[in-house]
Structure I
Amino acid sequence: MKTYAIRRALLVASSLGTLGFANPVLAQQSDDDERLIIVTAQRQNQSGVEQQGSAGVLGDKDAADVPFSIRSYNAALILNQQPQTLGQVLENDPTIRTTTGFGIAGELFVIRGFSLAGDDIGYDGLYGITPRQLVAPELYESVQVLNGSSAFLNGAAPGGTGIGGSVNLIPKRATAEPITRATIGYTGPEHVGGGFDFGRRMGKNGEWGIRINGTARAGDVAVDDEFRSSYVLGAAIDYNSGPFRATLDLAYQRVKVSHFRPKLRVNTLAEIPDAPDASTNFGQPWQYTTLRDIFGQFRMEYDVAKDVMVYAAFGARDGSEEGVYSTPTLVSLNGDITVSSSFIPRTDNNEAATVGARARLSGGGITHEFNVGGLMNWLVNRNAFQFFDLSAQRNNLYAPVEVTPSTRITFVGGNLSDPFPISRTQLSSVFFSDTIGLWNDRILLTAGLRLQTINAKSYSNVSGALVSEYDEDKVTPVFGLVFKPAEGLSLYANRIEALVQGATAPLTGANPTGGAALPVTNAGEILPPFVSEQYELGGKWTIGPVDLSLALFQIDRETAILRADPNTVGALQFGPFGIQRNRGIEFTMAGELAEGLRLIAGGSIIDAKLRRTQNGVNEGAQAVGVPEYTLNANVEWDVPFVPALTLTGRVVHTGEQAANVANSLFLDSWTRFDIGARYVAVVGGKPLTFRFNIDNVADADYWASAFDSFRPDLQLGAPRTFKASMTYDF
């Protein structure tokens with residue numbers, strides 16, 4: 001019998017044995033007690049989306065009180081859906097799509113048509129602290145999403161992404177209710193694991209809190225022979241008494257992915273190849289990535305007066321990565337693939353700190369909420385590279401085989417055994433804002449400025465010597481308006497920016513009329529930070545237990561291109577003269593439509609166009625990898641005639657997307673269906689929850705994404721996946 005079959009049998013046997021044990025216990029319970037426990041457990045399970053979250057320096061806010069689109073996915077949703085990565089949590093969001101970075105297993109998120117890399121995921125508002133490629137979701141109480149640019153709210157993202165939105169993770173901490181929970185889980189065909197969660201408040205008035213939780217899981221997943229393991233441990237100690245609050249959060253994460261399926265590069269073919277079977281693995285058995293992170297933060301708050309608070313936080317991360325990667329490239333429509341290989345070790349040492357004050361004053365029927373403070377990020381990347389020639393053997397997309405990797409080295413950079421720094425980045429900023437409240441805070445006007453400085457040093461990957469330094473600053477403003485004309489209705493508008501490091505001008509550029517290359521008059525100039533401007537109008541409406549939101553937005557992103565120098569004949573000028581404009585509409589809905597019937601749904605329509613391009617080539621083309629529209633719907637139904645049973649279903653639909661910048665290749669729209677169920681039994685007077693889910697129940701074969709390249713790089717959709725878990729709350 002195969003290992004996975006043995007593990008599956010053990011899991012099923014333990015579940016049946018527990019149910020058998022539950023029967024006599026249930027018989028000893030009164031019907032009323034049993035019903036109360038089941039109803040309580042179902043209520044704890046049912047909440048998934050909360051209309052609140054972090055608005056950066058403005059603090060934690062209800063969505064109705066800020067001129068931005070924010071929402072949070074909570075720990076109950078994470079527990080019930082059994083995701084293994086952050087991307088699987090964000091599959092619930094109708095405005096976000098997930099792909100992977102080029103050549104790696106790390107996740108990349110597409111929000112409003114722009115990328116958000118793992119480097120730029122926030123950890124309780126701090127950048128650079130979260131593990132950068134893959135995030136295990138079990139450690140977090142909340143996954144908070146802010147759609148739109150956020151340079152004022154969060155500061156410039158160190159990885160240069162986040163133009164269309166941001167994600168912030170809140171670690172688990174002790175709650176008023178004690179938690180003692182154990183979970184075992186299974187993902188087909190042979191990925192098994194378990195976790196625990198313990199939380200208590202202590203002290204005379206519960207001023208001390210401790211929360212410890214962890215998970216260990218490993219085994220092959222639904223992609224053929226792809227192995228994944230994840231080991232995480234988190235701890236939080238907090239103190240909350242009177243005006244002083246403090247929290248220490250510490251975490252460890254170790255993730256390994258072997259024989260992972262990478263993106264597929266398609267260079268010059270005239271059409272998109274047919275998608276292979278969804279479980280096909282055209283990666284190589286010798287590919288792997290190992291990611292280890294130790295990270296955390298210390299945070300303090302003190303109420304100087306009733307409505308005046310000062311705060312400070314410091315966070316750090318020590319990260320280590322090592323991997324052998326391969327980038328398959330399709331060379332014919334019969335499925336032939338070339339196979340490359342590389343070895344890349346990396347370490348990161350990052351710190352972040354923030355201090356600030358928040359005060360709320362009132363008088364004459366007007367309120368003011370002032371925010372003032374500063375933020376610092378220090379990031380050191382130690383990296384080395386070893387690239388090899390293409391393997392002499394060919395693989396095939398539709399009938400993959402193991403290929404012997406090449407041993408001919410084509411490029412080496414850095415010290416492979418002990419990588420030295422190749423970049424040091426320091427981001428610093430100071431900010432000030434005022435939110436003015438009128439008409440009993442039914443009108444809220446927000447204005448603010450953040451002065452941001454980006455200092456980046458680059459070092460030779462051969463000698464480690466300093467090669468260049470970038471030191472530029474920029475002021476990023478914010479203007480926002482919230483108007484609440486009626487109870488439950490909030491209308492808003494904002495103008496805000498995103499900010500990324502500017503590029504360095506090249507020495508020469510292509511002659512637009514052909515012939516010899518032309519000189520660039522500002523060669524070597526380091527451009528100021530690139531600005532993306534966002535304008536947004538929207539509304540949020542709460543009707544009983546249902547929350548609705550609608551947003552219309554436009555983001556103009558500066559890009560660096562060459563153009564004819566108006567002052568010098570026969571020369572080019574380099575600057576932020578290019579524009580990509582993304583316009584769109586987003587709609588989200590979450591809540592209980594009727595007793596026991598809950599829905600998370602919505603969608604987006606995005607028109608992402610290249611507005612100004614170098615020499616006008618491809619001007620007006622649709623941006624690569626941005627779906628024309630997205631639709632999601634998650635449904636949960638508490639079966640009335642079986643009170644302990646909940647049935648779940650989800651549909652994810654993604655529209656057509658351009659697969660190359662010339663718009664000669666497009667990916668077809670695709671649809672995925674997920675189904676599931678959970679059942680609550682009572683054992684020893686405590687709830688025991690069983691869950692079973694099937695993702696991609698139809699086992700549909702489709703190319704899910706072409707994002708992150710000016711040439712087609714295709715991401716194959718995940719195959720049918722079976723998940724089961726059992727949780728007991730002691």
Structure II
Amino acid sequence: MQPIPLTSARTALPLAMLASSIAMAQTTQDASNTTPAPMKTTTLAPISVSARMHTPPASKPDFPATQTRVSAAQIDATVNALDVEDAARYMPSIFIRKRNIGDTQPVIATRNWGVNASARTLVYVDDIPISALIANNNTIGAPRWGMVSPEQIDHVDMLYGPYSAAYAGNAMGGVMHIVTRTPDKPEVTIQQTEALQAYDFYNTKGHYSTSKTSVTAGGRNGKFSWFVGASGLNSFSEPLSYITSASIPAGTTGTIPANNKVGQPANVLGAAGLLHSRQLNLNGKFAYELTPWLQAAYWIGFWSNHGQSRVQTYLSNAQGAPTYGKSSAFASNSAFLSAHHLMQALSLKTDTGGNIDGSLVITHYDYTKDNQWSPAGVASGVTFTPNGLLASYGGTGWSTADLSGIWRPQGHAGAHEISAGVHADEYTLANPTYNLAAWQAPSSITGLYAAGRGKTRTHALWVQDAWRIAPGWLATIGGRYETWRASDGFNFSGKTAVHQPGERASAFSPKLSVRWDAAPSWHVTASAAKAVRFPTVAELYQLVATGATFTSPNANLKPERDVSGELAIEHTLEEGFVRTSLFQENTRDAIISQTSTLPSYAVPVTFFTNVGEVRNRGIELAADHDNVLIEGLELSGSVTYVDSTVLSNDSFASNSGSTSDGKHVPYVPRWRATAVATYRPTPAWAFTLAGRYSGKQYSTMDNTDSTADVYGAFDTFVVFDLHANYQVNEQLSASFGVDNLNNRQYFLFHPFPQRTFVASVKLRL
């Protein structure tokens with residue numbers, strides 16, 4: 001990893017970095033307005049690893065605060081990358097909760113927010129927002145990573161914090177840009193990847209395989225450029241969950257005694273979530289230069305997923321035959337899945353070479369089909385009831401539009417670069433659950449079982465000035481005004497239907513960042529910003545059940561109001577950098593899910609409430625250097641400490657009389673660290689050993705979940721990964737690696753993958 005160079009200027013960030021959806025990305029400051037910083041060098045094999053994007057120069061100011069980048073060459077050399085989210089695995093302070101290969105729920109955690117905060121980080125592929133801002137959770141809130149493959153990546157940028165007016169308040173955790181590539185000449189790439197996991201925990205033991213085939217092609221013909229890709233994944237996962245019970249089912253043997261995360265009995269009856277996924281990804285981007293100064297581009301992506309979730313019982317009856325022991329959890333964890341998603345985007349961008357430029361970006365993401373059907377209950381032995389349930393997200397999706405421009409009143413070398421834009425979006429949730437007469441026949445619908453639906457709309461106007469106030473000083477000053485509306489909320493459960501009231505809110509968010517280039521290799525940046533995150537449509541209106549726990553929406557949620565600050569000191573070296581960042585964030589009315597087991601509820605109920613105030617403050621150390629001690633040895637890493645505290649929470653309820661005030665905010669570990677060592681003995685070889693550490697974290701507001709290494713817990717872990725890459729010749733490369741080399745068995749609610757072997761062959765024609 002490396003910081004985005006201050007001198008990358010007008011050619012480093014391509015059209016794909018233009019703003020889209022929830023916010024508008026900003027490209028780097030004109031080189032005449034920055035102090036040069038040395039580029040980090042890397043010794044590579046004497047071939048073209050990835051082609052440079054052929055796009056007009058970027059036109060907007062740089063993100064004003066901390067940022068870092070990982071390139072395609074670094075990904076190839078260091079990561080066992082089967083899914084696109086793997087590319088960010090070793091970025092400072094970043095953790096992506098990936099439960100299995102092809103996971104549809106890998107949420108991103110940043111230095112100040114944990115995994116159950118998907119709506120507090122923005123993720124883009126080129127101009128397209130893939131953040132699923134319909135929810136703020138670990139299920140449907142995960143970014144839609146499946147819309148792109150690792151083979152298509154040119155680089156990944158991570159922008160930390162909400163310090164640019166071009167981004168919505170959802171950027172309080174950061175903004176990730178995945179930038180894909182377009183070759184300048186005809187190119188075809190074929191890649192085959194195989195993976196095998198050895199899993200052994202409780203009474204589940206086996207080997208789970210994955211096979212992935214990817215093909216990309218692209219090129220340029222005069223004014224027209226294109227890049228298309230296709231990938232197919234066939235994956236078998238380890239158990240993603242376990243069936244537990246406070247008691248032993250009568251007349252059975254085989255129960256494994258265990259406790260849950262708060263020390264209460266949670267005996268293990270079997271394994272669940274043994275998932276077989278068959279995924280297909282098709283995508284393309286096409287650009288045409290309408291005039292020498294105007295380019296049009298169109299993106300399209302299609303993703304499909306067909307799968308089956310199986311269960312394994314550990315129980316036997318008195319005759320020794322397997323049985324489900326009348327536990328209905330075996331039924332709710334047995335399911336078939338079928339999904340088709342479609343995304344599209346259209347952009348127009350100018351590059352006049354003068355003092356004024358602009359862009360228009362329109363995007364749409366549609367869950368054209370997204371169904372999961374399962375039996376309603378268990379019968380005798382290992383059979384299910386004939387009837388069942390069908391949960392659907394068909395019709396869920398979002399649309400966005402962004403119009404932005406930049407004005408340089410004194411020209412490219414002038415003191416000011418003023419950018420401004422308008423934004424509009426609409427997010428729609430459609431989540432009915434139907435009764436089925438025959439659970440394996442999703443067309444046998446007999447009536448509505450439950451439903452949650454609604455819409456949110458946001459309109460925004462922003463302006464920002466990157467002002468060179470003196471030699472060596474750059475101030476970025478801006479503001480964002482937003483109006484928000486929630487409407488059409490509806491909930492149905494059993495025989496009760498509720499039409500939820502609409503909600504409205506507006507907010508202004510000022511931004512300020514000042515950078516001082518104290519010397520050619522020393523840079524000090526101080527940033528402060530307000531950010532407002534409006535409730536997602538799922539937080540307002542979605543009613544779901546996860547096992548025995550029901551999640552209740554809250555149609556009366558208030559927006560989160562966040563005040564963030566950062567002081568970053570960076571020293572660039574001839575072949576690397578060292579950076580220290582001090583950060584603090586105070587969030588009022590933070591929307592956090594809390595689970596109550598009060599006697600007034602028959603089952604545990606999770607509900608969304610506004611927590612009075614939480615504070616996240618800490619320090620991040622990041623460094624990267626090449627040719628350490630010996631030629632070809634590259635070292636990089638980061639260490640992050642966060643004191644994340646609940647300052648007030650009047651809404652907390654507990655049957656034990658405990659309090660959440662003064663407790664650690666859920667899902668935020670105090671310590672997180674990465675370390676990566678890559679050795680290149682020759683230009684053709686690269687060997688990498690990487691380690692990841694995550695410290696203690698809690699998942700309850702009162703921090704009572706202190707039992708480790710059990711299903712549902714959030715464990716401390718240290719995991720090492722190994723990767724070797726060999727460039728056979730100019731066209732052919734091969735790699736081999738091992739994820740979780742030390743075979744650490746740990747839970748982040750779900751059991752996580754154990755030692756996994758990965759091998760890949762890539763042919764470029």
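Bear in mind that the values in this text are calculations on the coordinates, not laboratory data. All figures in this text were calculated on a predicted structure; none of them were measured in a lab. Cβ atoms are built from the backbone, for glycine too; each structure is taken alone.
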Worksheet entry | With helix-only ellipticity at 222 nm (-39500 (n - 2.57) for each DSSP H run of 4 or more, over all residues; to 500) derived as -500, matching label from I, II | II
Worksheet entry | Origin of the derived value 212 (volume of the Cα convex hull per residue in Å³, for residues 418-665 alone; candidates I, II) | II
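On distance in nm of label points 7 Å out along Cα→Cβ at positions 226 and 274, which of the structures labelled I, II is highest? Spell out each step's value before the answer.
Working: I: 2.2; II: 4.5.
Max of distance in nm of label points 7 Å out along Cα→Cβ at positions 226 and 274: II.
From which structure (I, II) was Rg and Dmax of the Cα atoms in Å, for residues 570-609 alone calculated, if the value obtained is 20.9, 72? Provide the component values of the computation, followed by the final result.
Values: I: 20.9, 72; II: 21.8, 64.
The value was obtained from structure I.
Kindly point out which one of I, II the value 2.2 was derived from, the read-out being distance in nm of label points 7 Å out along Cα→Cβ at positions 74 and 90.
On the way: I: 2.2; II: 0.9.
Only structure I yields this read-out.
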